[in-house]
1. Consider the structures 1, 2: one of them gives 6, 25, 34, 22, 9, 3, 1, 0 for P(r) over Cα pairs in 10 Å bins from 0, in percent as calculated from the coordinates. Say which.
2. For which of 1, 2 does distance in nm of label points 7 Å out along Cα→Cβ at positions 143 and 167, calculated from the coordinates, equal 2.5?
3. Given 0.20 as the derived value for FRET efficiency 1/(1 + (r/R0)^6) of positions 7 and 231 (r between Cβ atoms, R0 = 25 Å, to 0.05), which of the supplied structures 1, 2 does it correspond to?
4. Work out the source of 1.37 here, i.e. which of 1, 2 gives that when Cα Rg over 2.2 N^0.38 Å, for residues 31-110 alone is computed.
5. Identify which of structures 1, 2 gives the largest calculated value of distance in nm of label points 7 Å out along Cα→Cβ at positions 71 and 199.
6. helix-only ellipticity at 222 nm (-39500 (n - 2.57) for each DSSP H run of 4 or more, over all residues; to 500) was computed and gave -11000; which structure, 1, 2, did it come from?
7. Hey, FRET efficiency 1/(1 + (r/R0)^6) of positions 87 and 135 (r between Cβ atoms, R0 = 25 Å, to 0.05) derived from one of 1, 2 reads 1.00; which structure?
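Please treat every number below as a calculation from the coordinates, not as lab data. All of these numbers come straight from a predicted model, not from anything done at the bench. Cβ atoms are built from the backbone, for glycine too; each structure is taken alone.
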Structure 1
Amino acid sequence: MTELVRPARVLDADAHVVEAGGVFDEWMEPGRLPLDLPDTTPMQMCGDVSLIEDQLQHGFDAASYLRAMDAQGIDAVVLYPSLGLMVPFQAHLDAAASAAACRSYNEWIAGYTAHDPSRLAGVGVLPLIDPDGAADEVRWCAVNGLVAVLARPNFMYGRNLGDGAYAPVYAAVEETGLVLSVHEGLGLPGHPTIGSDRFTSFVERHAMSHPMEQMAAMASLFLSGTLDRHPEMRVAFLESGTGWLPFWLHRLDEHAEWMEDSETKGLERRPSQYFADQCTICTDPDDALAGLVASLIGGDHMMWASDFPHPDALYPNAVPAFLEEAGEKAPLSQADLELILWDTPARFYRVEDRFGPIS
């Protein structure tokens, strides 16, 4: 086992807010969450809500969120939605309603992070049902200080993420310099999720949905030539672990080479090169394969995330848990640890000036 030393600073590249009442009320059925999940689904935040009494008592406001960060030794964070992963993408919402739900959230998270922009950064949500409207929302997010925009990886509105219909969105992402953050969330009603067609248990569906939806999104973005058409767009693949990535990049490379005289003839780069040039992936506190993956793709393409305060979050021991896991099976180097816990996310999200320079 390799003994890893905790770096001087930690940047949490994918944690979650708990949206304030009123943000989504107009687009939700009273008293009912927009989720399609088994009754056995773990729902307690951090697995034990007694750990976060302070945050619950204060409505998860920004001040209490900062105290939770302090308790974990986390210096800065990039914040993703919770209900916002679901509400704007409900199948019954038309383009206008989805856009309004996204704007409601984006205005709220911009105000939330303004409480302490030296430690808090926010990610906007896009109404992907309407690519032109989503492109406008990208520009609004950039003007109002958000650092990335979220896209679900799922097949929605009859489109994969590599569909040419999303060209206006990706052009706006390039233009503004924001990150396109691909983030799954299990249980969205009305849209197909990998595994939901054949399994009913939470454990089976959840084990598959996050990594396999990311794999599908990556295949679509890379093999469709989307990153050739948008060479300045940066893409983060989040909350799915890292162990699948080397295998998947190799398989995509092999298939691109196999079909280079027909379906992949127009690709300018290999899929693994798209990742190396434009992408990053997020590891998590119990990712025992982080060291192996870093040795293959480099710590400069990996970030770390706590997933706080979702049910699987290891609060308040997320960082020590990662140091222990990453030091065991395929040990992570100290140099890669420094990259993953600060330098890579600071550079990729372009928050060096906001949170302080990379080391």
Structure 2
Amino acid sequence: MQLKPIDRQVVVVAGASSGIGRETALQFAKRGAKLVVSGRSESKLASLVDEIRSFAGEVVSVIGDVAIFEQVNAIADKAIETYGRLDTWVHVPATAIFATFEQTSPEEFKRIIDVNLMGQVYGAMAALPHLRREGQGALIHISSIEGRRSLPLQSAYSAAKHGIEGFTESLRVELQHEKIPISVTSIKPAVINTPFWNNARTRLGVKPAGIPPYYDPRLVVDAILYTATHPTRDFLVGDAARAIDLLQRTSPALLDALLVRVGFPLQKSDEPKAEGEANNLYEPVPEQTRVDGDFSQQVVPSLLDWVDKNPVLKWGAVASVAALGLLAMQALQDGELL
């Protein structure tokens, strides 16, 4: 499957006002893509459009709530109306509440499902007819390592991320069955230093925090840019995501025990925050246009992201490890290590 170079693409970035989505839009524009950016805040989108146009980038914006299909469909329509086609759809928006399941109201749980899961579904539904007509393209869904392993205090968020994995796996196989060259990617970041933690609703009495370590949002953006030109099934961002994935596969009970000990205290910051303070569950947080969050001092590098973007090196390393294992087994059988 071949995807177009970025400078020949028309790209939609849904959820572009701040954080990962904003930096994604900026980096696509700097590489020559034509952009449609969307979000709920007219003023925040306007500042992004101004920034992109300041370096002669091509961009239009659409105000919309991804929990409403008609508004998501309008984003795709804008791409066709403005540029005549659509090549890549990047779906970023997410909201959260940090509370126990019993403290979460039915309305709050549903809202998170509507934004975090149904928004992703609506994005794929809106984009697919245009990608089919183009004969190729990419759907890039920002999921989370919580799509592989749920965390306490985030039942609704984790449920939505698991749902993303379910529908993208089904969709991917259906497209393969029809031999349609549309790449469907799930990007699963670990804890990322964005304003997500500031924007979440909380019943913890303090601003939520991620379980360290934190990673730079630009690592996620790099993964998005890579998968927009290299068809990729799954991309885990951050070495911690790979460690959690491995633990979940090998011993979910051990991970349960670890989260009982650290999953509650480490998701609480030292900064007081009342339940009624600004959060983005139903409305955007005003003036929140930052890419980076408040935990820059805890950001660490990720060693294996680069390896995953270099598959020849990656599979060479895997083959080397496998060969060493076979040699060790042969030596044991021959009595050389006894």
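1. Of the options listed, only 2 reproduces it.
2. Source structure: 1.
3. Only one of 1, 2 returns 0.20 for FRET efficiency 1/(1 + (r/R0)^6) of positions 7 and 231 (r between Cβ atoms, R0 = 25 Å, to 0.05), namely 1.
4. That value comes from structure 2.
5. Going through 1, 2 one by one, distance in nm of label points 7 Å out along Cα→Cβ at positions 71 and 199 is largest in 1.
6. 1
7. 2
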